[in-house]
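Read-outs: derived from the displayed coordinates by stated rules, not from any lab. Keep in mind that what you see is a predicted model, and the values were worked out from it rather than measured. Cβ atoms are built from the backbone, for glycine too; each structure is taken alone.
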Structure 1
Amino acid sequence: MTQGAERTMDAPHGLSVAGLMLPEAVAYAGIAGLPPARAIVAAIAGSLAYALAGRSRFAIVSPTSSSAAILAATLATVPGDAVTRGLMATLAVAMVGLTFLVAGAARLGGLTGFVARPVLRGFAFGLGITIVLRQLPAVVGLPVAAPNIFILVQRLLLAAPSWQPVSIAVGAGRFCAVAV
C-alpha cells in the first residue's frame with residue numbers, strides 16, 4: 001500500500017475519533033462552565049499538540065471529566081465575566097501543558113508511583129460525585145446554577161416540584177443504557 005493510500009485510509013479513523021471526542025469535549029466544557037466552541041477548539045488543539053510533542057502510539061488524547069472538574073473549580077474562584085473566565089481557562093490550560101512538557105523532558109513520570117492508590121480512588125470518587133451532581137440540573141430539566149455542590153443540591157431539592165418528568169425519564173434511560 002502506498003503512503004497516499006494509507007493516509008486516505010486514516011481519514012475515516014480520524015473522523016470516527018472526532019465523532020466520539022467532540023461531543024465529549026462539549027459536555028465537559030459545560031461542566032467547566034465554558035461555551036461549546038472553546039471545547040471544540042481545545043480538543044483539536046490538544047490533539048495537534050500531542051501529535052507534535054507526544055511519543056506514545058498508545059496514548060489516548062481526549063478531554064476528561066477530571067480535568068473539566070478541576071478547571072471548573074479553578075474558574076469558580078475567578079471573578080469577572082465570561083470573557084475573563086475564558087481567558088483564565090486558556091491561560092490555566094497553557095500553563096498546565098507547559099508544566100507537563102517540562103515534567104516530560106525531565107522524565108518525572110515515575111513520581112506518579114508515589115501517590116497512594118486510596119488517594120487516587122478517593123479523588124476519583126469525589127470527582128464522580130461532583131460530575132453527577134453538576135449534571136443533575138440538565139437531567140431534571142432545570143437551569144439551576146450554584147457556586148458549590150452543597151448549594152446546588154439545596155437548590156435542586158427546593159426546586160423538586162418543578163422537575164421535568166420527561167427529562168428525568170430520558171436521563172434515567174440513558175443511565176440504564178450506559179450501565180448495561
Structure 2
Amino acid sequence: MAQACVTMGIPAPGSSLSFGQSTFSDDVLKIELCGPDKSQMSVIDVPGIFRTPTEGVTTKDDMALVRRMVRRYIENPRTIILAVVPANVDIATQEILTLAAEVDPSGQRTLGVLTKPDLVDRGAEQDILDLVRGKRNKLNLGYCIVRNRGQQERAASSAERHKVETEFFKTQP
C-alpha cells in the first residue's frame with residue numbers, strides 16, 4: 001500500500017487534508033547559485049492571494065498565511081514585485097495591485113504581468129489594451145502580457161509553443 005508523502009508540512013498532491021492541516025507552509029525552499037561570476041539574485045514565487053476557502057483544500061488560516069507571506073516579501077524595498085494577474089478577470093478585483101501600491105507607493109518596483117490573454121472574452125480586448133497603454137490602472141513600470149501553454153498544449157514542443165505564441169500576438173487587437 002502506498003503511503004502519502006508529506007513535504008514541508010504540506011500533504012502530497014491528491015492527498016486529503018487532515019483536520020487542521022494547512023495546504024500552505026511558511027517554510028521556504030531556497031536555491032542559491034554562488035560564485036564570483038554570478039549575480040546576486042533570488043526569485044521567490046509566492047502563492048496567489050485568494051479570498052474564499054475551499055472545503056478540504058484550503059482554510060481561512062491558509063488565506064491569512066498566504067497574505068502575510070506575500071506582504072512579508074513585497075515589503076522589502078529591494079524586492080521587484082511582479083504583480084501577476086489574469087487578463088480575463090476584472091483588474092479592480094486583484095488584491096495584489098492594492099498591496100503593491102501600499103508597499104511601493106512610488107511604483108518604482110512594481111511590474112504588472114497579465115496572463116491568460118487567450119481567455120479574454122471577445123469585446124473585452126480594449127480593456128487589456130488600455131491597461132498596457134497606461135490608460136487604466138497605470139503602473140509606472142507598466143504591464144507585460146504572457147501567454148502560457150493551455151492544457152491541450154502541455155505536450156507541445158518549445159518550437160510548437162513558440163509558433164502558437166507568435167501567431168497569437170500577431171492577431172488583432
(message) Taking mean count of other Cβ atoms within 10 Å over residues 39-46 as the criterion, which structure among 1, 2 has the greatest value?
(response) 1
(request) Match the computed value 106 of volume of the Cα convex hull per residue in Å³, for residues 63-118 alone to one of the structures 1, 2, and report its label. (result) 1
(message) Comparing 1, 2, where is mean count of other Cβ atoms within 10 Å over residues 95-102 highest?
(response) 2
(request) State the single structure among 1, 2 that was used to calculate helix-only ellipticity at 222 nm (-39500 (n - 2.57) for each DSSP H run of 4 or more, over all residues; to 500), giving -8000. (result) 2
(message) When distance in nm of label points 7 Å out along Cα→Cβ at positions 47 and 135 is computed for each of 1, 2, which one produces 3.8?
(response) 2
(message) Matching task: 177 is the computed value of volume of the Cα convex hull per residue in Å³. Pick the structure from 1, 2.
(response) 1
(request) Have a look at 1, 2 and say which one yields 39, 34, 24 for Cα extents along the principal axes in Å, for residues 23-126 alone, as calculated. (result) 1
(message) Between 1, 2, which one scores greatest on FRET efficiency 1/(1 + (r/R0)^6) of positions 55 and 111 (r between Cβ atoms, R0 = 41 Å, to 0.05)?
(response) 1
